[in-house]
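Please go over the structures that come below.
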Structure 1
Amino acid sequence: MVKIGFIGGGNMAAALIGGLAGKLTEGKNIHVVDIVPESLEKLQQRFGVTASAQADAALAQCDVIVLAVKPQQMREVVGKIKPFISQQLILSIAAGIRSVDLSRWLGGHQAVVRAMPNTPALIGKGITGMVAMPGVSAEQRAAADAILRAAGATMWLDDEDLIDPVTAVSGSGPAYVFYFMEAMQQAATELGLTAEQGVELAKATFAGAVELAIRSPEPLALLRERVTSKGGTTYAALTSMENAGVRQDIVTAVKAAAARGKELGEEFGKD
């Protein structure tokens, strides 16, 4: 069975391990490196993984090493695991860090996949954009796909430049949804409902609308139009949003997230 190393034992790593342990591989075939003892203890108890507070020889036995640390920590972390890297697939889920920089920090290692999951991975409902360097074999590509599918859907890209837009749309996207739900809850309370009623209505509405969009083959615009009777309540709300420029503000915000992703790559990837 495949052996997988995780550098970082935070929420996203835990979500992936939870989807993998006992399915793609046994917990004992997963090795986690993290400086936080509590994180390691939880993962050991829940999934039976092996663990270490620092990079060690166990990484040399892994087929895949998942880099699940913050972008600003990546260069230092890669330097610590470099002595144990030979033919393994390196799978990075850090925002902004470019494959070419990871490869350079690892002395020219070419088996690198860059991926951007999102937080619904915590319940197996995520989606991950992925891109592979030319040195990634078909077998390694399949392994990377299997690992990320433990947390939801995957989407392979041909151009790494598209990872920043994926980060902006789906990686950061859950926060936009929660932001909109917060606004709906606020409106509900200002209209006389309780905060609890407002959040219950917002959650059920989003869940139902998303499920409807998933099941329907029709374009989003048509689904929206079907809820909107000219001169009705929905029409009044959408007209207000359009007049206020809400749609363009959302587009501008997502573009700002994509630009920041590119900036992170340039900031942390420079020598």
Structure 2
Amino acid sequence: MRRSLKTKLFLSILLLTSIILGLVWFFNVKYLGSYYIERKKDNLVSYSNHIKNIYKGDTRKIYDELERIENLIGGNITIVASNGEIEYPISYRPQYGRMGRGFIPISKEDLKEILSGSTVIKIFKHPKFDIRILSVVTPLSSDKILIIQSSVASIEEGIDIIKDYYIYIAIISLIIGIILTFILTKIITEPILRLNKVARKMANLDFSHKYNVVSTDEIGQLGESLNYLSEKLSFTIDELNKANKKLREDIEKRDD
């Protein structure tokens, strides 16, 4: 089955659009979760550095800022001394019960590393609430530790929403792509079809049809060249016809 240029062009652009949408979907499914987790890690580390800069030994002076950061990250901040005493939140009680607070997800080896100046970043499963929590633990002073925690579940839920939303975006994009592809193929192929019509007329020695040049691109230049060729051929054939007519007349006179 012979396919027209318009059909081939339409299918090619549609295939390209589908491949692009498919690749975007693949990378979203494959890497979006990891990307969001890494961004979340960077944010928590950035906030921990901010707290280090503003902390001067008295939590009460930065209490409002700590609460603001907790609301921004959707998580908890805990400041604990090396002896286990909780400095923040001030109203902390063992049964406080929010997310990871009260549970320090670090081993003795990690604690030594932290107190020596290192930052430990972990994703752990809370033993009580059965949820995954991203935790950044870093030294706040020589004898105090800063713990910033945020639920990974909220990140994963957001990613799932984005993935579901992307399906609708992909469908809408595909529909728009089909419409635009149809319009684009029509814009591209119609001048070619008109050029082909003029060329066929020229093949039948009909030079009355001319290509209407409306653009200065390659197709427009080809149309100008075709019109020029048509005029030259028409002139040349007219001259040949005149010469043939004159030759016959001369032959007829000579025969007489």
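What the table below lists for this structure:
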{"quantity": "Identity of the structure behind 5.2 (criterion: mean projected area of the Cα convex hull in nm², for residues 85-172 alone, calculated), options 1, 2", "calculated": "1"}
{"quantity": "Origin of the value 0.30, where FRET efficiency 1/(1 + (r/R0)^6) of positions 69 and 221 (r between Cβ atoms, R0 = 35 Å, to 0.05) was derived from one of 1, 2", "calculated": "1"}
{"quantity": "Structure (1, 2) behind the derived value -22500 of helix-only ellipticity at 222 nm (-39500 (n - 2.57) for each DSSP H run of 4 or more, over all residues; to 500)", "calculated": "2"}
{"quantity": "Winner on mean count of other Cβ atoms within 10 Å over residues 117-124 once structures 1, 2 are ranked, highest first", "calculated": "1"}
{"quantity": "Highest-scoring label, criterion being distance in nm of label points 7 Å out along Cα→Cβ at positions 21 and 109, among 1, 2", "calculated": "2"}
{"quantity": "Distance in nm of label points 7 Å out along Cα→Cβ at positions 5 and 229 - structure with the largest value, from 1, 2", "calculated": "1"}
{"quantity": "FRET efficiency 1/(1 + (r/R0)^6) of positions 13 and 141 (r between Cβ atoms, R0 = 30 Å, to 0.05) - highest-scoring structure of 1, 2", "calculated": "1"}
{"quantity": "Structures 1, 2, by FRET efficiency 1/(1 + (r/R0)^6) of positions 149 and 181 (r between Cβ atoms, R0 = 25 Å, to 0.05): label with the highest value", "calculated": "1"}
{"quantity": "Source structure (of 1, 2) for Rg/Rh (Cα atoms, Kirkwood Rh), computed value 1.04", "calculated": "1"}
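Each reported figure results from applying straightforward, stated rules to the coordinates on display, with no laboratory input. On a predicted model such as this, the values are computed, not experimentally measured, just so you know. Cβ atoms are built from the backbone, for glycine too; each structure is taken alone.
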